[in-house]
Structure P
Amino acid sequence: METATDVLVVGGGLGGVAGALAALRLGRRVVLTEETDWIGGQLTVQAVPPDEHPWIEEMGCTASYRRLRNGIRDFYRRNYPLSDEARNREHLNPGDGLVSRLCHEPRVALAVLEGMLAPYRSGCRLEVLLRHRPIAVESEGDLITAVTLLDEMTGELLTVHASYVLDATELGDLLELASVEHGVGAESQDETGEPHAPPGDPNPLDQQAVSWCFPLDYMPGEDHTIDRPEDYDFWRGYRASFWPGPQLSWTDIYPDTLQARYRAIFHEEPFFAGRDGSDLWHYRRILARENFSDGLLDSDITLVNWPQIDYWLGPLVGVGEAERQEHMQRARQLSLSMLYWMQTEAPGLDGGAGYRGLRLRPDVVGTNDGLARRVYVRESRRIRAEFTVLEQHVGVEARDVSRGAQFFHDSVGIGAYRIDLHPSAAGRNYVDVSSWPFQIPLGALLPVRVRNLLPACKNLGTTHITNGCYRLHPVEWNVGEASGALAAYCLDKGLLPRQVREDAEILEDFQRLLVNALGFELAWPEPQRYESL
C-alpha cells in the first residue's frame, strides 16, 4: 500500500506530536506514526513526569507546551474529586512529586494530547498510524522520497511519500535507515574541546543508562509480593565498580558530587514524611492522596524512576538486534528485581525486612506486568548538523567568566536544565554540571547533507555532553514544534531549510512566524538575571 502527505512525522512522542501540531496549524497535511498504541513518548509510554526548569510556570516554553500543561491540570479539575486546597491551587501538582511541578498519571497526558490532535483528525488533515514501525527509507540523492512502515498488527507494509520527514523516533532510527550522517555515544575531548568530554578516542557505545519505570502504591498489612524475577540472584549480587554499594540497596550517589548517600523509600511513617526530598517515595509521586476528596485514593501512587533501576550494562544503539533485545530484557529484569527486593529484603522502618504492601499498578501504565510500555531513553543518534551545540556554548564552567549562555542569532526556542548525564554503558559515572538557560539554534536542526529530513526528538545537533540539557520534555517539544513549523514554512515559500538560515531576511520572517503564529519564545528576557542550574 502507498499514500502521500505533505509532512510525515515518524515517532509519536512529545517532539513528534508537537511537530505534527505545528505543521497542521500552518495548513499542512500530516501523517503521524507511532510504534506503540499510545502517543506521548517519555510523558506517557515511558511514564516519566516532565523534568522542567524553575521558571516553567511563567516562561521558557512554547505556547502549545503550556496548553499541554494547562490541559493536564484542567483534566484533573474537571474529572477528579479534588480537595478544596488542591482545587484552588493555581499551579496544581496532582502528585506533589518533588522532581516536577506537574507530576501526574501517564494516561491523563495521553488524553490531553489526543484532544489536541482531535480537530485535525476530524478534518481529515491528520492520519495517525499506531503500531507502525519504520523499516526502510527511499532516497534520491540528498532527498528522502518515502518511508516504508510495518504494521505490527497485520504485518502489512505501507509506503508513505512525503515532501518533508521528521524523525521523532526515540533512538533516531531514520538516521540509520536513511544513511543520514549522524553520531552516537561520546565524542572525545580532542574532538569537541568540551571540559567534561572523555579523553582519548570517541566511544559510540558510551550511551546513557536506560530505565524501565513502573508505578506503585502502598497497602500496609497486605501482601502484593511479585514472583521472584528470573535474574534476581544476579541483580542481588551486582555492584558496579564505580557505585558505592549494591545495585539493589538504598545507597546511591549525589549526581553532582559523586558522594554516596543513603535514601530509602520511606524515612518516617509512609505518606507523612520525606517532603524535604530525603526519601524516594515523594521524589516522583504522581498522585498524592491528600489532593483528592471522597476517599478516592487508599494510597499515594509513586513512579519508580530512581538510580537503582538505571541499566548501564549495554547500549541500545550500535549493537545487533539480538543484543539490543537482550539489554531491554535485562533492564526489565532489573526493575522487577528492585521491586522484589523492596518487597522482601529491603531494610524497613520497623527493623524488619521488606515492604510487602508495595503494589504494582498495571492500570496506571496500561500493561499486564505493571512496567511502563517502553523503556525510558535518555540518548539517541544525533544528526551531524550545520551547527553543533557544545558545552562551551551553555556550560557554566566551560564558559568561564561569561555570564549566560551563547547567544544564537538563529534561535528557534529556549530551554533550561542542568547538563545531566546518567551513568553509561562505558562504565562512566554521572556527569552533572551547571549550565545556563539556553537557546535552541536553527543550525542544530539542519543535517549537513540531507535536505528534507528534520530532527524532532533528542536527535538534534548536540554532543553527548549537551544532550544532557537538551533532552528533557519541554525542549524536546520545542525542537519538534520548530521542525514541524520549518517544514510547513519551506513548503509555503518554496525554500529549503538551509536557505532559511542562510538569508537574514528570510530567517527573521520565519522567526516572526514562530513568535506571532505559534507563540514561541526565542530568547530569555534579561538573561543576566537568571541563575545557572
Structure Q
Amino acid sequence: MGHKAISQELAEVTTLYEITRVLASSMELRHCLEQVMEILAENSDLHNGTVTIVNPQTSQLEIEVAQSLSPEAQTRGKYEMGEGITGRVVASGTPIVVPSISDEPLFLNRTKSRGDLSQKQTSFLCVPIKHAHHVIGALSIDREYSQGLDFDADLQFLTVISGLIAQTVMRIQAVNKEKRELLQENSTLRQQLSGKYQVDNIVSNSSRMREVFEMIHRVAASNATVLLRGESGTGKTLAAKAIHYNSKRSTNPFVTVNCSALPETLLESELFGHEKGAFTGAHTAKKGRFEQAEGGTLFLDEIGELSQTVQIKLLNVVQDREFQRLGALQPTKCDVRLVTATHIDLERAVEEGRFREDFYYRLNVFPIYLPPLRKRRTDILLLAEHFLAKFCQENSKEISRITTPAIDLFMQYHWPGNVRELQNCIERAVLICDEDSIKSYHLPPTLQTAESSSQHNPLSFAAAVENFEKELIIEALKHTKGNQTKAAKYLDTSLRIINYKIHKLDIQAKEYKTGNE
C-alpha cells in the first residue's frame, strides 16, 4: 500500500473520529449536523454536504442542514419520494453516483446553489440514511470531477458517516419525544391541579358568591396580601387555593399553616425555621414555611388565633419581606405572597387588645367575605348534588338523586357548619344508603325536624315516624303520577288511610300528577 493510500486512510479515520465525537456529544440535531458537514469539507475533498430527512407528517424530503446554503435555498429544497436523485435514493434505499451533474437530467438543482450546471465539472454522491432497514433520509455531497475517481471508496466512507448520523437522529428524536411527553404530562398535571381550584369550579350560582368570584379574579394576578373572612366551613381554604392557582405564582409552592393547630412555642419555628442548636432538640437546621413557600403563596389559616409575640414577628415579615430563623444571626429575604383567613371578628379583637391594630391593617389590604351557606340557599341543592356525584364515584355507588322530602330538610336547616357540614352530611348519607336515592331517613338526626333550623332539639320518635311516612307517600305518589288510589295499592294500604295521611302531613298530591320532582 502506497504512502498516499495510507495517508488517505489516516485522514478518513481522523475525520470519522471527529465526526463521532461531535455526534455523540450533541443534543441539538441541526447544530451537530452542521459541524459534521464542516469537518467533511475541512478534512476531505467532499464539500456542499447536505442532510435531507423524511418529514413524518408530510412524507416529503426536507433539508435538515446544508453547508453554504442560505435559509431561502434550504426552503426550496423539498422533494417528493422518488423525485430527483435524492428522492430516488430514499425511495430505493441504494446509493447513487452522478459523475458529472452537468450531464445528468435527473439532477434538479432545486436549491439553485450551484448556478449554471452546464458550466460545472462536479460529481454528486448520495447515500441513504438508514435505521433498522428503514430509510429516514439521505446524505449527499459534491466533489470536484476528474477522470479515474474511486467512487466506491467515497460511497463506503459516506455510508459509514450516514450510519452514524442515523443513530444520532434516532437518539435525539427519542430524547426530544420523551421531553415533549414529559412537558405535556407536566402541563396536563398543572392544568388538572389548576382546574381543580379554578374559580369557575367553586360550585355556586348565588349572587353573593358571584361577588366573591369577581374579587378573586381581580386580586389573583397581583401580589397584594389577601384577608379571607367568613365562618368556619364557608370555603376559605378553597378560595385561597383559587387565588394561588389563578396567579402568576401558580407554578410555585402553595403552603398552608393552621395557626390554631400549633402552640406558640412550635408555631414560630414552623413559620421561620431554626438553626442547628437553636434550642434543645434542634439537632439539625430546618426550613420554615416561609422558605418552603419561596416564590409562591403562604396561606395562614385562623390568623386571629396568633399570639401577640408571633403577630409582631409576622408584622416585620409583611413590612420588610424578610425573616430570621431561630438561632440565626442574619435575616433571610423572602418572596412570598401572603393569604390569610379567619372566622373571628378581628375588629372586636383589636378593640379588646387581643389583636394588634398595626398588624390588622397590614393584613386587611384586600378583604374578601365568604357568605355562610344559610345566606346562599340557592347553592344548597347545587352543592348537595355535586357532593352526591363525588361520593358515589369514590364509594362505587349508584345513587341517582335526592328525594324531595330530603331536599326540604336541607332547605329548612340553618347549616352552622356551612359547606363543610353539608359535605359531611352527604358523605354519611351515601355510605348508609343502599337504595337508588337519598331519603330523609338517611340524613343525620340534626336535620330531621324543622325545629333544627332554629335550635338544637333532639329528634322525637313521633317526628321521625312522620318523616318516614311522608317520604314513603311522596315516593308512591311520584311512582303513580299523583294517583292516590294507585298509591294506596302501591303501599299496600287503604285509600282512606292515604287520604288521611296526605292531609295530616300537608302533602300536595296534585304536584306529582306529572311525575316530576
Structure R
Amino acid sequence: MDQQNRRRFLKTTLVAGGAASLAATCRSVHSQTQASSNSANSEMHAAIVGCGGRGGAHIEEMLRASGVTITHICDIDQATGDKRASQIQEQQGKRPEFHTDMRRLWDEDKGIDVVTVATPNHWHALAGVWAMQAGKDAYIEKPVSHNIAEGSALVAAAKKYNRICQVGTQCRSSDAVIQAIAFLEEGGIGEVNFARGLCYKRRKSIGALGDYEIPSKVDFDLWSGPAQFTEPKLTRANFHYDWHWQRLYGNGDLGNQGPHQTDIARWGLGIDTHPQAIVSYGGRLGYQAERKDPEYVDAGDTANTEVTIYDYGDKCIVFETRGLSVDDSADEELNRLFNSTKGNKIGVVFYGTKGFLVQASYDLCLAYDQNYELIREFRTRDNLNELHFGNFLEACRNRDASSLTAGVREGHLSAGMSHLGNISYYLREDNYVSTSELAAELKKIKSLDDNLATLERTVAHLEQNGVDLDKYPLSLGAQLKFDPEKEIFIGSEEANSMLTRDYRDPYRCPAAADV
C-alpha cells in the first residue's frame, strides 16, 4: 500500500456512524439515591470492567483492599473473563458474576457500589458515565477520555449524580512526587514557569497494515462500541494492546503515557486550566528503516515521534514522544538530569531560575542546582496502586470527593492535553516540511522552551535511528488557539469537529449537558 492510498485508507475509517443515544436508558430509578452513604465498616461490592493487563492490577488491588468483594467482572473477551473469574474465585472464595456486555451491570440493581474501568481508551468515558448514571462510584484508567467532549461529560456526570470519580494517574499518590512538588512550591529551584514532559519509550512496529482475523471469543461489535467499524475490521496483527496505536481506539503515547507526565507538569506549575494555544509536529517514522523496507506501512496511525508545545500565557509545557530506540542518546542535558544515556526516559523536568527538578520515575524525584549538582532526592517504596485505590475507596466510604488525589476534573485536564496535541497533528499530518522549513516556523511560535534546540535533538534522534528525513519528513501540525472556558477552538471549525467523535448507536457518549 503506497503512502497516498494509506492516507486515503486511514481517512475513510473516520466516516460517521450511528445516531441516537443509549444514555437515557442507563439511568436507573435508584441512580440519585443508591449508596449515598457507606460507613467505614460496611462491605463494598466492586465490579471490574476490562480484565486485561491493567484490569489485572485493578483486580489485585480490590482483592487486597479490606472490606471489598469483587462481585462482578466484565470483559469483551470470553476467554479472558473466564480466566479472571477463576483467579478471583481462588483468591476470595467466591466466584464473581461474569458478563461480556457491561450494560448487564446496569440493567437492574445488582448491589454494586464501585466500578473500575480498564477497557481500551475509546470505552473509558462511556463506561464511566453509565456507571455514575446507575448510581455507582467509578475509578477510570487514564486517559479518562478519548476526546475532550467525553472528559467534560464525565466531570458533569460526577457532579450531577454526586459520584466519586478517581482517575488512574497514580503518581498523584506518590510520596516522592508529593514531597517534590511541595519543594517546588516552596521555591526550592526558584521561579518555575516551564516544564518538559518526556516519553522516551521504545515501541516497536505493531506489524504491517492488513486484514486480520478477530479472536473467536470476541464480539467485535461490542468491543468497538463507540468507535466506527473499519473495513477490513481488524487491521493490526495483535488484537489486544496494540489498539493504543490506532486512533479510533487509542491516543498514541501522547495519550497513553503522556497523561501521567502532563498531570505532574500541570501540578508542579499550578496550572488548573486548558492551554490557550497548541501546536504539534512529528510523524510515524523509522519502521521502514527497521524492516529494511522503504515501502513498509505499519498498522499504527498515531505518531511515534511527536513534540507538542502548550502555551498557558505566562507558563508553558512541552511534551516529547519518542518511540524509536533511545539508547546511546546524545541529549547532553537530559542525560545529566536523568543520570543515564541508555534506556527509556519517562518523566518531567521543571526548569527554575535556581535549578532543575526531575521526576525521574514514579518513585524518584531529583533536584539539582544550576550547575547540575544534586541537592535533594525524594524517594518512596510505597505501592502506588495500593495507595491510589485506597484513596478512592476511602473517599467512597466517606462520600468526600474533595479527598481524592486524582479527581475526574484533574484527569480531564491532563487527558485533554493529549487530545489537543493530537488534534493539531491529525489536522495537518500530510503537511510534510523540511527540517529547515520547520525550524523557520518554530521561530515564530511562542514558547518558553528553546524550540530550535528541541527540534535539533529530535532530528538527531531520528537520524540516529536511520530515518531519512528527506524521504520521510516531519509533519507540522495546525497552530491552534483554544478557549479554555468554553472548551472550543477559536477560528477552526475543522479542529472543533475533532473535540468529539461520530458515535455508533447504541454506544453514544452523551454531551456534558445531556448526562
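Just so it is clear, none of the values below were taken in a lab; they were calculated from the coordinates. Just so it is clear, the model here is predicted, and its values are computed rather than measured. Cβ atoms are built from the backbone, for glycine too; each structure is taken alone.
Brief remarks on what is shown
- Structure (P, Q, R) behind the derived value -8000 of helix-only ellipticity at 222 nm (-39500 (n - 2.57) for each DSSP H run of 4 or more, over all residues; to 500): P
- Source structure (of P, Q, R) for log10 I(q)/I(0) by the Debye sum over Cα atoms at q = 0.09, 0.10, 0.13 Å⁻¹, for residues 96-343 alone, computed value -0.59, -0.73, -1.13: P
- With mean count of other Cβ atoms within 10 Å over residues 136-143 derived as 13.5, matching label from P, Q, R: P
- The maximum of Rg/Rh (Cα atoms, Kirkwood Rh), for residues 328-487 alone over structures P, Q, R, that is, the highest value, falls on Q.
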